[in-house]
Structure 1
């Protein structure tokens, strides 16, 4: 019987989920157990609060097994590269801020600079020393990530207009943090308020130390390349992130929240609606509003203490007006050189990736019981 087909209580499935990940990889070592508390809390919350559909149950199991598979690959990589912690990570650039604020476009534009390295989605899911790009199509982990991504968009083609993804493109850090079951992505996929409370209050120090080791593993073949990282998850625990990366340069992204909140509510609805049997768009809109207000409060408090040469706030309208000019300003703030080669690559990427090529993303605040005035007041 497949994992998603059993009616056993979810917390009782933890052992079977671990066994499935080990069977899929042929690997056994899961490393330190900082992951266990988050996974136990996730399964308890999903059992008691989520009211999962059959599809939702399968989605949850896939998230859990993929996170465990990632752990197993990481531990194998750490064993193969025992000197991994000696790999330097100096002044990484972190793009962090409200979702639906052009942060993904900025992230993928910046990575055209050959002086930077990023976290490709397939390597975030199955960490290993980054192999030559030409070999990726022959690597089973890449092929599997590409298969899953294509299947997602075949099942829900409208998602490409909201948030495009590819196995070989840089993606968000939650794929790595999923190894510890400590990421905002989970509470945006399932209705799990007790997990959300746990994650908001947990000590992310052990999770971020593992996250750093994973970056050292993946980027160990290019120790001179500066890391470019991006995820809204970091908004909620940026203080802990900066303890592990004390010289990081932080770019926050912002947009009129009256436009941002309906957009992110629409994105998360497209994921959560098929997973939850009694999905309520009004309650969901309120939950998303409260979540991102809290995130902004936390990131503003931390960034207020950063020196000017390590912090840049990007406004959505400025980036939309001239993306490359905004990139130049970011580089200037951090004392970095933007080469002609990098700028040409960025302009070429922008030309190939014009907004709307996968259709338009339509959304309304009213669909979630919200109004522009109410949203702006919450952020005031």
Structure 2
């Protein structure tokens, strides 16, 4: 029995029991949150919350959330737990519209707490900033994402597309099979390299280009990185104390150097290019990005769902502030776009009737613009828009 054990072992077991109890209390401290508020909810378990199916890799995160969504059919919203955090899954379309449009000023925080010193690229990017810092950065960056600014970048995308077309023509002549996911990844790296960083990566012809290699490292998820991501997302207090970083020092220094080198080269050569880096240079030097038209100004307010405060041009941005926005530009467009392109190609290959109809739609739009792939030509491709949206 326990009283026959050595004293030191009894003390150790007692301390372990206390530690286990405190850990359990910490991990379940919010599990009665929705019950107290009278909200129906999916129960949670320690560490995993309500997402145990996803966290144990039995199904995808979206499938786990879909399970919760369908389980509470008829409810406007339902509570669940991400780790220990109480979260709300909104089911009602009108409520969703209010949250992302009408009442967006109260819902812009994404809830990710990241140690700024350990991981500045994640902590300082627009997606993860919170409160006043988010408002300041959003007000400064909003002019960079208007349709007018994107329109100016279209020729850069078209130039990369021409190279892709040539590559595909050569591949089709050779009769070799094409790994579309890999080719799509190389294409998106070249587009982002040109539009975001102002560099010619030529990943389509050189799959081992530096930006392509570092980009793969940026999105690669090994076991240790998955554990860190889990802690950062679901146990943020622990992640901050342990100084966990999703983007490691090697990647951080690479993107710092890349942005610094491009900015210094632009300053030296006085080259002005219609890309994201040029907008960041303007933001750094002037404290704001110019709004070209009244339409762009209206678009900014519409995108945000509320009127932004006047830009505080006295608040300077650090090099890390600027670099972090370029990194999130890469993260948002790399894997997402390449996956979309490869799956779209698969669907078009297995549905030739849709492919023919899409080709007619593209040819018709291009004929209205002297055969050039312009921003306005893309806007006319309604069937392409329908295909992409699925």
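The numbers here are math on the coordinates, done by the rules we state, and not lab data. What you see is a predicted model; the values in this text were computed from it and never measured. Cβ atoms are built from the backbone, for glycine too; each structure is taken alone.
Laid out as a table, the results:
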item	result
Origin of the value 24.4, where Kirkwood radius over Cα pairs in Å was derived from one of 1, 2	2
Given -19000 for helix-only ellipticity at 222 nm (-39500 (n - 2.57) for each DSSP H run of 4 or more, over all residues; to 500), calculated: source structure among 1, 2	2
Which entry (1, 2) yields the derived value 0.20 for FRET efficiency 1/(1 + (r/R0)^6) of positions 180 and 372 (r between Cβ atoms, R0 = 30 Å, to 0.05)	1
Mean count of other Cβ atoms within 10 Å over residues 36-43 - highest-scoring structure of 1, 2	1
Read-out relative contact order in percent (Cα under 8 Å, 6 or more apart), computed value 18, structure in 1, 2	2
Ranking 1, 2 by mean count of other Cβ atoms within 10 Å over residues 68-75, the structure that comes out highest	1
